[in-house]
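In structure tokens below, several structures.
All of the numbers you see were taken from the coordinates with simple rules; none came from a lab. Source: prediction; values computed, not measured. Cβ atoms are built from the backbone, for glycine too; each structure is taken alone.
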Structure 1
């Protein structure tokens, strides 16, 4: 179950990043039109924290996937092959 959720989050990550960036750009444009430098500085700081949080989150997810999936490195991969006219799927032995 956890693997499915992590893969779904990784799949949705580009969309989430785009939506956050779009929200940031709109707020920045509104603050620029109003001439509010304090809001612009706050938005730049907020955007930096969002990017930092996403990078850390990506690292955590990548680390979890690296250590929770895969096969034992000492096993040998046997690729798919035909045996008695039937396809035998690949496996680790």
Structure 2
């Protein structure tokens, strides 16, 4: 998973996770390679900055499926989340 700060255009962090089996997803997206292993849970993401420094910024999460298990930069497919605005009162 990759966390992007869309306000600055920079990557905040990336986290490797262990995929879990999702047969329900595979039924709907069976033409997508390895869609049966598209699940994840208990992923801990630590940001390199305080949330107060991100107040008002727009954040997006990218889930990357790659044949490069070490760095995630081989052949890959990215799926982008909706945009989230950090509201730190």
Structure 3
């Protein structure tokens, strides 16, 4: 078990929050929330077995969505916002 949100997961969540282009105050509160989770004593499961495969798959999918947006793929903005929203939800649920 990890104590506090792991750094790569926290970084991906902060980037996702910024890319969602929310108003300033909700963005600030969400980033402060992620920062608090990173230094808190909240326990996060260490990814092993099927959880490790799921996390790796999620990282690859998120990078693919970001690449689609960066290369101006049709629907790239929607894909990016969907991936970012799912990342924020995943960060809140775990």
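Taking distance in nm of label points 7 Å out along Cα→Cβ at positions 5 and 53 as the measure, the highest value among 1, 2, 3 is held by 3. A value of 34 was derived for percent of Cα pairs over 21 Å apart; which structure in 1, 2, 3 was it taken from? This figure was derived from 3. If relative contact order in percent (Cα under 8 Å, 6 or more apart) is computed to be 28, which of 1, 2, 3 is the source? For relative contact order in percent (Cα under 8 Å, 6 or more apart), the value 28 is produced by structure 2.
Each of 1, 2, 3 could give distance in nm of label points 7 Å out along Cα→Cβ at positions 21 and 77, but the derived value 3.2 comes from 1.
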